[in-house]
Each structure stands twice: as structure tokens, then as C-alpha cells.
Structure 1
Amino acid sequence: MINADVHEKGTFNAQDAINNIKKDPNYSKAGAIALFIGVVRGETFESEKVEKLIIEGYEEKAKEVLTRISNDLVQKHGIVNVQIHHLLGEFNVGDDLVYVAVAGAHRTDVFPVLREAVERYKSEAPVFKKECITDKKGSPSEYWVSEKEGHGH
């Protein structure tokens, strides 16, 4: 019942991720669900204004990587289900980008695994982000951002 994938913006939401977990035959073993929602921040690390974000990915490979991460993490003690869903498309500031949900027997089981799932999808999934910004002088520009820069997004 692991469910990890990429989806076009507008076709999947946080409730869908939770519903997937609740369909798991082992859901009765869960005492907690922890949910991470990554959203579009309105400014860059250099305090430039973000106008929009474009997210692209190698869909088949991304699904494979996200599924592998989920399958790895569901093996951990007390974990019932792990879901990672990354959205693709064009996003405005404040829009959801990614949902990571972890169900486990106890709250102490789910938080470390949630964090590990987030760190791993950021470093391993072939998903690419282009920021369309306005710099401090008011000039527009856009550039691809490396998720591996270690800024702790």
C-alpha cells in the first residue's frame, strides 16, 4: 500500500495522501499520522521576490525513486505507511509543492521518519525547480535551482 508518485498540479492534494494511508490494510496499527507540506516560499535566500515556480521531473524515474524511499522507510520500527507525492507544473507563492505523510504506531515513531523522508526526496528525486524572480532592482529573471545546494529548504 505504499503510494509515492509525481502528479500534475491540481490532480492530488494533502487529503488524498491521508486517504491513501487510511486505505492501508494495516492502518488499524497506526496511532499517529505526521504530514509535511512543502510550499512555495515568496522570497529567495537572497531576499529576491519569487513570482512563480516551475517544477519539472523525470516522471517515471521520480516515481521509482520516491517509491524506493517510501519502501525503505516503511521497514523502520513502528511505521505503518509512508507516502511521498511531489507535484509538477507552474506554481504561485503559497501553493503546495509536495506532501509527505507517515503513519506509525506512536508519535515518537513518525517524526524522525517524516524528517528522513523529506531529506531523502530532496536529495534523491529527479525533480527540478525553476524560480521566476524579481531582483532587488525590479528586474525579472529565472533560473534553475539545485536542491542539492544544502540550504535546508
Structure 2
Amino acid sequence: MKKLMLLVICFLALTAFVDNSVFPDATLKTMEGKSVQIKAEISKSEFTLISFWATWCAPCKRELDALAEVYPTWQKEYNFNVIAVTVDDARGFAKVPALVKSKGWEYTILSDGNQALQQSLNFTSIPQTFLVDKEGNIVYSHTGYSPGDEFELEDLLKKLKK
């Protein structure tokens, strides 16, 4: 009985973040300093994973490394895109291009240096991950990273693809 109760509590905790709300629009900066609308980036693929991260966040980098391994396959199979949004301030953002290059991350990297988008989404901990459909609906949200989270995400992508 205790196990069932714990399972129900875990399920409710995980689903509490999935409220089918719409991802807010915001103007973010590319590594080259160009302004882009995040909604325009989201509309390019059937599904977009938006991962908020920082150069000083070890779990964030582990998550993005794990996604890098599956990204090419998921692009083809699920019409999937990744946008990695750094919340580093200007000083931390100076380290982003070298880190991205050394890691070989091939996704879109954007900066939310003033944390306006982060504030509009109302979260404080990173990594914070959102899966958004082409219309901008949030279909999944997750805080933190544990090895294997990417496989749970793929299970969800398979269900959504049907």
C-alpha cells in the first residue's frame, strides 16, 4: 500500500508541471549577438526541447551531452529540435562559445542573460527542460537531470508521434 501511495505521489508530482500551457514568446540572443524570437524557432520542428542551462551547472552539461548523442536520430525520427538557452550573465556568457565548441553541441544556443524568459516560465532551478509542440504548447516539463532521462523523453516522443 505504501508503494502504491508513493507511486501515485510521484506521478502527481511529475504531471503537475505538464499543464498544457503555451510557451511564452521572447526575444533572445544567439552566440553571435543576433536577436531571435523563440516562437519562430519552435515553429520550425514538430517538437522542440528547450533546455535552460548555465556554464557552471554540471547536471546541465551532462543533460546536453546526453542529448547530443541522440539528437541526430531524433531529428530524423521525430522532426525534433533542441534549443539550449543559457541563463549565464554577460561574464558567464563569454565562456559559452568555447564550451559549445569543445562539447560539439550542434543545437541552437540562445541566451536569456536577463532571465526574462526564465521569470515568465516561473522556475528557479536548472536544468529546466520543456518539450514544446510546433504550435508552442508545453507537452512536458522536467527539472534536474538524471542519467536515462533522455530515454523517458524518447518514450514520450514515440507516444506523441502516433
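Here, each number is a calculation from the coordinates, and none is a lab measurement. Computed from a prediction, not measured in an experiment: that's the story for all the values here. Cβ atoms are built from the backbone, for glycine too; each structure is taken alone.
Miscellaneous remarks
- Given -13000 for helix-only ellipticity at 222 nm (-39500 (n - 2.57) for each DSSP H run of 4 or more, over all residues; to 500), calculated: source structure among 1, 2: 2
- Given 2.4 for distance in nm of label points 7 Å out along Cα→Cβ at positions 40 and 136, calculated: source structure among 1, 2: 1
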